[in-house]
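Nothing in this text is a laboratory measurement; each read-out follows from the coordinates by a stated rule. Model, not experiment: these values are computed from the prediction. Cβ atoms are built from the backbone, for glycine too; each structure is taken alone.
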Structure P
Amino acid sequence: MNALSTSVDLSINGVIATITLNIPERHNSLADVDIELLRQHLTTVESNSALRVLVMTGAGQKTFCAGAALNQLGSGSISGEVFAQMTDQLAAISIPTICSFNGSAYGGGSEIGLACDFRIGVEGMRLFVPPARIGLCYPVNGIQRFVSVLGVNMAKRLLIASEEFEASELLQAGYLTHLVSREERSEKTLELAERMANYAPLALRAMKDICNQAALSQLDHQQANDIAAHCNSSRDLQEGFQALAEKRSPAFKGQ
């Protein structure tokens with residue numbers, strides 16, 4: 001299933017959804033209408049119980065996303081909080097998410113990557129966050145995301161010093177989880193998406209939820225234990241053990 005070609009496209013192939021930022025002529029920077037469309041797509045993905053993985057990517061060869069449209073930020077017609085609400089929604093998606101960088105990321109585009117569980121970068125990409133250069137304070141929720149994912153020192157280098165990083169440095173710093181050539185990116189993205197799509201969805205959702213709570217120092221142990229117990233009493237776990245005994249691939253149903 002494919003949506004009509006728009007500034008932000010949603011396509012669904014089996015159990016894998018892909019959202020593509022499709023404005024390469026302006027480096028996939030997002031205006032207010034683009035952000036709203038992206039949020040609609042995220043709602044569609046979250047409400048579709050058949051989906052198991054979401055991939056975020058961009059069109060073109062140069063830039064994944066240059067963040068919020070600077071002309072709208074400058075005029076006040078868009079605020080950083082609107083962008084932050086979108087990245088919060090992306091981070092809250094219950095299924096595993098992969099950001100597949102087709103190119104460099106700037107400003108809020110770097111946070112879209114941080115809101116995903118995995119970040120596949122390409123050789124030659126670069127990344128920096130420019131608000132300090134123009135006198136803008138990055139949204140509070142976004143700052144928290146930089147710190148929780150990357151640690152306070154790396155967050156300060158990106159946000160306060162506004163340093164620019166190359167792909168190998170981003171991998172070393174933990175921003176990227178994988179680094180491949182441009183020719184390998186699509187294959188690596190699909191391989192990772194399909195591998196997770198074949199795992200038990202209840203287990204993935206449970207562990208993602210618990211990991212995210214722990215990263216923000218918001219772990220509710222009773223709630224986490226309840227989530228784990230629900231997963232560990234599922235039919236999927238029984239299927240997993242049975243498949244192991246029968247030496248076959250399990251057929252997980254998310255139950």
Structure Q
Amino acid sequence: METTPNTHARTPVIDPAPSSTGANASTPARGSLHTRGIGKTVALPDSQLTILDGITLDIAAGERVAIVGESGSGKTTLLSLLAGLDIPSRGEVWLDGVPIQNSDEDERAALRAQAVGFVFQNFQLMPAMSALDNVALPLELRGQNGAQAARELLQKVGLGERLHHLPRQLSGGEQQRVAIARAFVAKPRILFADEPTGNLDRKTGLAIEDLLFDMDSARNTTVVVVTHDERLAARCDRQLRLDAGRLLP
């Protein structure tokens with residue numbers, strides 16, 4: 001179910017929801033997310049397992065949305081479909097205003113590189129690269145020199161003295177700060193966060209939440225966060241609750 005909207009919510013960019021895939025289809029705004037009747041089914045040796053079924057949702061550009069639900073409800077699968085990391089078994093997905101259900105992996109990867117940032121529970125930093133090089137990587141992959149932008153962001157997240165430390169030389173909270181800086185360095189229109197405080201103690205988790213939302217506010221990024229943490233979810237504009245692969249009304 002959707003909770004009462006956060007009273008401190010920003011005004012999102014309302015855009016027309018996609019109505020069809022034909023010539024007269026409306027064009028959703030950049031930074032928005034939409035699905036129409038998506039489902040995800042995987043084959044088992046003697047049957048099929050339905051992970052998601054009939055998910056239709058609209059997330060406006062600049063909105064902060066939490067996806068919540070019990071373990072096994074399909075939260076991470078839904079995030080993967082919204083982010084173009086996977087494609088649905090049925091239904092339609094618009095990522096950053098682009099229909100992606102018929103795109104190949106190279107096309108989806110190019111769209112993610114252009115428009116999307118990620119923050120993961122396990123940080124997913126490159127272990128042999130310094131904090132500076134980890135943050136610069138998304139820009140380097142675009143053929144740009146990312147050192148200066150990475151340096152500035154690491155200063156903003158309080159790691160200006162740790163630029164050349166490897167991930168193993170940083171605490172969990174420091175590694176997540178690096179991951180947040182990396183997620184924002186290419187100025188994504190949409191940021192996906194999968195349990196971003198799940199591996200952190202309460203105090204560090206609160207600091208990471210503050211940092212994530214401060215960075216988001218400065219850039220007006222659309223944020224979709226999967227979380228078990230009701231406190232973190234309550235800081236979003238609204239919550240989408242999954243139960244056994246279905247979105248509750």
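Have a look at P, Q and say which one yields -14500 for helix-only ellipticity at 222 nm (-39500 (n - 2.57) for each DSSP H run of 4 or more, over all residues; to 500), as calculated. Answer for the origin of the read-out: P.
Looking at structures P, Q, which one was relative contact order in percent (Cα under 8 Å, 6 or more apart) calculated from, given that it came out as 15?
Numbers: P: 15; Q: 29.
Computed on structure P.
Taking mean count of other Cβ atoms within 10 Å over residues 138-145 from the coordinates of each of P, Q, which one would give 18.6?
On the way: P: 18.6; Q: 13.4.
Comparing all candidates, it corresponds to P.
Looking at structures P, Q, which one was distance in nm of label points 7 Å out along Cα→Cβ at positions 42 and 98 calculated from, given that it came out as 2.6? The read-out comes from structure Q.
Distance in nm of label points 7 Å out along Cα→Cβ at positions 162 and 178 computed as 3.4: which structure among P, Q? Before the final figure, lay out each step's value.
Numbers: P: 3.4; Q: 0.8.
The correct label is P.
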